[in-house]
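Any read-out appearing in this document is the output of simple, stated calculations on the displayed coordinates, not a laboratory observation. None of the values given here were measured: they were computed from a predicted structure. Cβ atoms are built from the backbone, for glycine too; each structure is taken alone.
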Structure 1
Amino acid sequence: MEKVLPSKGDSRNSFSPRGWVSGIKSRIVLALGLVLAIVGYFGPWVDHKTAALVLTGQDMGEFVKFLPEVRAGTVPMIRELFYLPPFAAALCLILLMASKRLTYPLVVRAVMLLAVLGLAWAMLPPVWTPQLLVTAEFRKQTVAIAFCLLLLLVHPVLRRLPSRLTAVAMMVLALLGAGPPLWQFFAIREAVNRAYGWPVQVGWGLWVTVLGFLIIMAGAITLGADSH
């Protein structure tokens, strides 16, 4: 009987000891990055000893539109960039739920599902009505929320995606979640300083958000390399 030798690709699949250990590491790194990114977003981006003057990442999207410089159009500002962290984190969670290689326990997947719903909710304006959501001011947020919820509903279809493509998508999302909001924050920092009357203190939440997405990127790079 002819002996069938395993191919080179078989020696690196997820059922090999090396692939199994690598899968465990990727699951832990990606989950840790997402936890940090989400916690950082809801932590202080503008810190202050008075709680009422503390601004989270979520607050920034609404606060900046009231700055005089923003109203006058004298500073570069795209307020929707402050909603990229929850949008990117939600899509990363959906990709993790759908991944064939990264098989999380059922309880963890249930927590991820609830987290996606919570992140979608975080992109809503503080006070909203269905009519308000379709106005020009909030239309982009509405589209982002709808996209997240639609992808969540059909996420089992994403199991057909190759692990490498999933990894590339997560790298792109991590860049979107970290880069544009960080740029936008420092682009309007001087305007925020003038609104407060003194230089504001950058809160730990901003840095933790960026760190979380950098960790997600590292985990995605590892996942892509191991699936090659």
Structure 2
Amino acid sequence: MLEKIQLEKILFLDIETVPQTYNFEDLDETTANLFSHKTRFQQKDGKEVSEIYNERAGILAEFGKIVCISCGFVRSTATGKEIRMKSFYHDDEETLLKQFSDLLNEHYNSPYHLLCGHNGKEFDFPYIARRMLIHGLKLPHALDIAGKKPWEVNHLDTLELWKFGDYKHFTSLPLLCHIFKIPTPKDDISGADVARVYFEENDTERIKVYCEKDVVALIQLFLKMKGDALVEEGNIIFS
């Protein structure tokens, strides 16, 4: 099945998100009450709502925001495959989302184009769509899936591909890269550090680098699953 997919038609992507405020105490009263209500079941485990906010707010589109979207695509050259990267990162989320939307509308707007992420169907794609709607932005064709049948949604997900129908199974991208022997550079931060780096260090460039590494790993994993050779490090081009 995967061998029939044209690599050049796929946009691989990953997002990095943070809470809308660094601390729960900085939320306005209404938002704080709504977050407390949404996470009431987690609070029964004895956790303080502020602790839950630090752990979960960034992954909830209603209480978080996107600080980086990194994208990559594969193209064939005379010397083999090449990965080209493009990232959108901005302190203003609406600007970032508009730039990403323009990319989709201009270059990934046909029924033959696909989006691919790791856990993208459960996280990245819906998160982007929700944040776009919150900002009053029109959804690009690639993310506007309302009313579509499952086979009409052009979304690929390496986590779903690895599940083989086992819906209770979750395997992280780093673990899959490890077992497939995909070389990945050591990161100086992890996903748990993104909010700190954003709010305390104001270093979106560092977050972008981290996000781009995940996209390269995602592409290499997809190539492995497809039975293709990995792209050599020298053929990975960052914008």
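Work out which structure the value 39, 25, 18 belongs to, where Cα extents along the principal axes in Å, for residues 110-173 alone was derived from one of 1, 2. Considering all the candidates, the number was obtained from 1. Among candidates 1, 2, the computation of helix-only ellipticity at 222 nm (-39500 (n - 2.57) for each DSSP H run of 4 or more, over all residues; to 500) that gave -20500 used structure 1.
Among candidates 1, 2, the computation of distance in nm of label points 7 Å out along Cα→Cβ at positions 46 and 118 that gave 3.3 used structure 2. Taking 66 as the value of volume of the Cα convex hull per residue in Å³, for residues 142-181 alone derived from one of the structures shown (1, 2), identify that structure. Derived from the structure labelled 1.
One of 1, 2 was used to calculate semi-axes √(5λ) of the Cα gyration tensor in Å, giving 31, 20, 19; which? Corresponding structure: 2.
The greatest value of relative contact order in percent (Cα under 8 Å, 6 or more apart) among structures 1, 2 is that of 1.
Source structure of the calculated read-out (Rg/Rh (Cα atoms, Kirkwood Rh), for residues 30-125 alone, 1.12) within 1, 2: 2. When mean count of other Cβ atoms within 10 Å over residues 62-69 is calculated for each of structures 1, 2, structure 2 gives the greatest result.
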